[in-house]
1. Rank structures 1, 2 by distance in nm of label points 7 Å out along Cα→Cβ at positions 85 and 157 and report only the one at the top, that is, the highest.
2. Please compute relative contact order in percent (Cα under 8 Å, 6 or more apart) for structures 1, 2 and give me the label with the greatest value.
3. Comparing mean count of other Cβ atoms within 10 Å over residues 301-308 across structures 1, 2, which is largest?
4. Can you say which of 1, 2 returns -20000 when helix-only ellipticity at 222 nm (-39500 (n - 2.57) for each DSSP H run of 4 or more, over all residues; to 500) is computed?
5. Tell me which of 1, 2 gives 6.7 when you compute mean projected area of the Cα convex hull in nm², for residues 45-148 alone.
Structure 1
Amino acid sequence: MKYRLKSHNSRLNGTINLESSKSESNRALIINALAKGNPSNIHNLSNARDTQTMLHLLTGQPEIYDVKDAGTTMRFLTAFLAIHGHGETITGTDRMKNRPIGPLVDALRLLGARIEYLEKEGYPPLQIHQIEQQQTNKISIPGNISSQYISALLMIAPMLPKGLELTLTSEVFSRPYIEMTLSLMKEFGVKSNWNANTISITSQSYTSTEYTIEGDWSGASYWYSFVSMAPVSSEITLPTLRKNSTQGDIAIAKIMDGLGVETRFESDRVLIRKKPVNQNELSLDFKDCPDLAQTVMVSAAVNGITLNMTGLESLKIKETDRIAAMQNELAKIGAQLKEDNDSWKLIPSKKLPEEVTIETYEDHRMAMAFAPLSTLMEVNINDPLVVEKSYPGFWKEIEKLGIEIQTY
């Protein structure tokens, strides 16, 4: 199936319903399960497929945990089963079977878990037996790998008889996601100490509590992009967002200030408005917010802004190789993405086409990052339902802004 997007309003105006934070939801579900709490304790839970998959597996406790294409679910449940597993298998889609999990498995094995690779070394599927006797309480892991490995280890740390000292051996990427994990653990009664490059958590018990999930700042980024690309002055209201959010993707507010979007925080919502773009080049480090990169690239390409970027290493092991995918799709609108070792440069478009067809590569963020182009041209999106992974209501919300969606 394909969608054809056509805009009928030059000025965008309205209130958008955001999905709840998938990152918060998945962490809260794991922590709540470790606390032996009822799932109903978690309010405003995300409807994203990744989160609903996590909820289904935690409540169903099957012999085979099929996480589908949910990377966070795979990594968090792998650690969870190292505490509660009895030989269950955890698996996923073909793409998931090609996403590495070796660093997490190595760490869990050092702690005492018995984990076997059932197909390819270093990749799912896995068979997991719980830690019966903790072998060590000191683990070292690189800080520049997926923060999900680190968060997975931290969440099970208080359940270990000897606790855990986790040393990060290199520069820390996606630090806000680790801080989010520790903040949520604190909400459930667990104390931690992060001193220099070591995070220490003693053996202790989680306390079952109630928690309300915040709106998703990752999802908010696409509406920032709509305002940024809109040909005339526009304003969108985004409810359920917090100014003091622990989500790393709140960085979109600061980033988009340079791409023509003003942010105004109110008590329980955010107002975003179009403003003039006064620069033609930006330097951005995405190491703390890699999920924003695709959205920002498309916005910059349209607004004539050259981007000098770092911190994109993890994009190559996401739902697809996002660097390669962005190179392909940006070229269709006359922009270039060049890679030079650990840095990337986006050269913006000089002339936009009247119509474009976007491939989504089984990646929800590809569909949503390019959808705002519909304010400027006719956009065809192949396999648009990939958004179910994180933002099931995305296309319905787009229609509120006067963008017609045709199915063909």
Structure 2
Amino acid sequence: MSFYKQLSFSRRESPILAIWSALGFAWFVLGMMFLPSSKLYHQGLIFLFWLPGLAAWLPRFRASLLWDRWLLAGLLACVAWAALSVSWGGDSKRYKEMLYVILSAQAFVVLGGLYREDVWRLLACLAMLGSLSALWSIVDFYLLQGHPYSARLVGAGLLDHPILAAHLMGALGVLLLSLRSLSPEVLPRWSWLLACLAYFSFLVLTRSKGPLLALIVACLFFPVCAPSRGRILFAMLLLGGAIVAASLAPQFLLRGGLSYRPDLLLGAWELFLQHPWLGLGLGSSYELEVAAIGATYEHAHNLFAHIALQLGLPGLLLWLSTLLVVFWRGWSNRTSPVGLALCSLLGFSVVALMTDGIGPWVKPREEWFTVWLPIFLCFALRAGAVDERSRPT
């Protein structure tokens, strides 16, 4: 049985569903910047994003969905292996997180089917709005709250952790830079530049080395995906600026050195060798000791090491193969803003998650913008690429 079904609905045929899904998408992207509690954010996702995704199955909307069969197969394989791992260890409560991921993927497929290429314009608009939160966070933290400029910036709303806040803001900044040609026409042409500067300033002021490195890697995709003199010059200036900044102000950008990440990776490797094939099981707790400071950590501060420890080598390979599908979809469309957005976001995500991340099976939070957003947007890309006059093969 094929994973494909013909998409047969549009915004004109389902205006209620379209508005409902768009509001949910805005809640998903911007909600954590403005809401006071994660409970409220999750409740909003249920009613504004997940429910319209499920409502698309109702006969009144005449909606059938087009899934990317390779990406869906990868996602379901990851879910199946993670669920199976609970039988030899782990926490059965993690099943809820798996359901959250499936519901979100469904919502993105519906969103992509309803809005098609306009979903990326909507994303660019939301990223522009998110830059206002980044700017406000800087003003509020340093000027209104009076924190010294040596303090690490945290964001407004639920963005109360500098590294995780940098994950979310960095992901939106990369998307805006990629989709700048799709930004609202009513705004001045240079407005996207100011918005990107707000995101960049936010990342710098969090003093989060991983997301900053990830940002550089993401920007290197621009001349690689669609070479031009301007993009090559931009990449060279970015690299040169990073080297100069690290040389002139190492205490600012390189605060804390490597933060014992090599020690944690070594400890994770030693523990992995004890359970290389099955892992410890989804949700299993473990401790990694850093002898240099006599402290223990509850996770590896590396998403891929964390997956390998809990789900073994098969789980890691399944996850990497899913990301490979996302990269291939983006690379196949690399000359378009959409393909560039997917490639650069995936590059940012992979590098950022090498220095932090305890997902992927967690409730919706900041890490979802690096762990799951590339996958969800890839689902939306395929769902929106349908010509209603043709049928998929």
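1. 2
2. 2
3. Top value of mean count of other Cβ atoms within 10 Å over residues 301-308, among 1, 2, belongs to structure 2.
4. Answer for the origin of the read-out: 2.
5. Going through each structure in turn, the value belongs to 1.
Quick note: the coordinates plus some simple rules give every number you see, no bench work behind them. Here the structure is a predicted model, which means the values were calculated and not measured. Cβ atoms are built from the backbone, for glycine too; each structure is taken alone.
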